[in-house]
Structure P
């Protein structure tokens, strides 16, 4: 079963381990999204199973390519000039009020 994480009201980030992580670009069509998620999972398995440094490097490059294609890394997918706050604690961002407004159980699910 997939874990549920709090998602910012604008849908740009989810919170895990008390950090904001960029969501997948919602403009991707379902087939494209599914194909890139499949490639991402394959690339992550390749990182895990790499036998040497060269294989690890190649697999991590595949992960980067997939994450960028999904909009989770690289240029932001929104167009209102809002900064990328990936990796920041939500309490230290423009989402601080939203974060404080969440029920304790919801905040806890984003801290695991």
Structure Q
């Protein structure tokens, strides 16, 4: 992979990382706000709990993506970014443009999905 491509993906990953960190802060604030609201009946409690569960699920997905981004940035530092973790072939640029923190090429990803 050329240096210009690495720079492009690094900028993408860093921008997404910042966005996720903002999102996670918003999730935390939303949950905090929900717990401070005075509730009147069981329906209000159920609604708050449902909203909190949704916020927690969103936060978990965002945390997972953040971990994948951190791994990708570390791979850039040790010159292994863009290599499939299963077959060790290069991941296509078109795949990385869609998911810059991809760890598997398309073929290996399909194998993993079929085995799940």
Structure R
């Protein structure tokens, strides 16, 4: 049985855990909440890229994505950033829901699970 590895561990949560060949990312939110949804989404996806790189994998290995948007009217802007980012031929299964996020200035939060290489 493999050990669980946690990254960026704080009192309440970790940014990522790796177990049994799978990386589980916590919900990632933007650093700059003044951006529009396209900008916030691009920022979150860049953070996801960094975490996946730390885990030794990349976006082509995402098994599932869950996207939370504060306002579904902004869904097209989120999709614009997502479509520019997602790996060609490797679009993962995805769910997108409208949700009230922890910070009212956040427009998007994304959770992914990815297989390691």
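What follows is calculated from the coordinates using simple rules that are stated; it is not laboratory data. Because the structure is predicted, anything quoted here is derived from the model rather than measured.
When P(r) over Cα pairs in 10 Å bins from 0, in percent is computed for each of P, Q, R, the one that comes out at 14, 47, 32, 7, 0 is R. Which of P, Q, R yields -14000 for helix-only ellipticity at 222 nm (-39500 (n - 2.57) for each DSSP H run of 4 or more, over all residues; to 500), as computed? Structure P accounts for this read-out.
Computing relative contact order in percent (Cα under 8 Å, 6 or more apart) across structures P, Q, R gives 38 for structure P.
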